[in-house]
Every structure is written in structure tokens, then in C-alpha cells.
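No lab work stands behind these numbers, since they all come straight from the coordinates. Everything numeric here is computed off the predicted structure, so don't read it as measured data. Cβ atoms are built from the backbone, for glycine too; each structure is taken alone.
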Structure P
Amino acid sequence: MMVAQLNVSEMKSTMIQKEEIENYLMVPAAEDRSKELKKELEYAVRLGNEYKGKTIITFLTSEGPLTVETTVWSATENSIQLKGGVIIPLSSIIMVSF
């Protein structure tokens, strides 16, 4: 039996508002990049807390990849918390940019 692999990096994501995130079911990305993204997420927290700067985060949902531009308030081993208390699991994050 063949299993198709989803190459998320080639897919287009849809930009949404952070308030819409709770309307989607987060799913783990094909590749868990949590460890790779640790420094970027630490910078995102600093950017948000000290400079009120926003970070662009692309994450995977059951409906495909979504992107949000928002302030990251905190990062733990398993998730990030955005302004407004919205949580995104690290295993669902595909990309982080500034």
C-alpha cells in the first residue's frame, strides 16, 4: 500500500486573524520542527514583550496550512501563547518569520 506524503512547504497558506485560530483543529506537521524553531520562538517572545513587534507564524490545521501575524507572549516546550491567550502547539508550526 502506498501512502502519499504531504509536502507542506509547497502548499499555499491562508492568512487569518488570531481571533479565528480557535475555529480550526490543529494537527501535527509532517515534520516536527519544535527544536529547530526554539531560538526563533525565543526571539519572537522577546520581540513581542519588549518591542510589541509581531511575528508571522504558519501552522498546520485539518483544513491545511494557515498563517497569522501576531504578538507571541510566551513559549513553552509544547506550545506558544499569542496575545489574547490563543495557544498553538509547537508540533503544528511549519514556519516562523519576522
Structure Q
Amino acid sequence: MAKIIFEVNYNVLPEKRDDYIEAIQELKELIKEKPIDDYLVLETKNRNQANNFTEIFICEDEEQLGEIEEDETINEKVNTIMENFIVDGKATYSTKIEI
């Protein structure tokens, strides 16, 4: 089966950066409990994109990604992050499938 990479990119409110880092660490712990190949949170280091972060989910298949998307506890944490720390609550999403 083809691996799946799901990416979420957003900007964090500068004044909420420390709280965001704490919340994302909690999210990482929740996701660690799921059968997923890898989960990363990366920060863009660029003068023009301060506080820009990308979450990357690497999954064996779509089922694995679906398990994360359907988990209520993870969804609650994601919603809290989006509502409280993300500029305008806006993110861009991208799904990539291995060929």
C-alpha cells in the first residue's frame, strides 16, 4: 500500500507561542498512542515567516490516518489549538500519496 503524508500548516499568534508549544506537546503524546509511522511538528526558520509551523503525519495507509481523525480526544485538542493559538484559526492542509 502507498504511504500517506498529511500536512497542516499555520501561523501561531506570537503572544501565544509558549502556550501553543505546551499544547502541541500534549497533542504529540496523544498521537504517540496511535499506530502511526511518524508525527512531526516543524517550525519554519525564516525571517519572513515567524511563528509558522507544520504538522506532518506519516501513515502506512488511509486507515491509519482515519484512526487519528476519528479520535475524539485528539480532535478536542486540535480544536483547542486551532481556536486559541492559530492566527485567524486558518490552516492549509495537504495530503500526499506515495506513488
Could you tell me which structure in P, Q was used to calculate helix-only ellipticity at 222 nm (-39500 (n - 2.57) for each DSSP H run of 4 or more, over all residues; to 500) as -12500?
Q
Highest-scoring label, criterion being relative contact order in percent (Cα under 8 Å, 6 or more apart), among P, Q
Q
If Cα extents along the principal axes in Å, for residues 25-64 alone computes to 33, 20, 11, which of P, Q did it come from?
P
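As an exercise: distance in nm of label points 7 Å out along Cα→Cβ at positions 17 and 41, calculated from one structure in P, Q, equals 1.4. Which structure is it? Walk me through the numbers before you get to the answer.
Working: P: 2.6; Q: 1.4.
Source structure for this number: Q.
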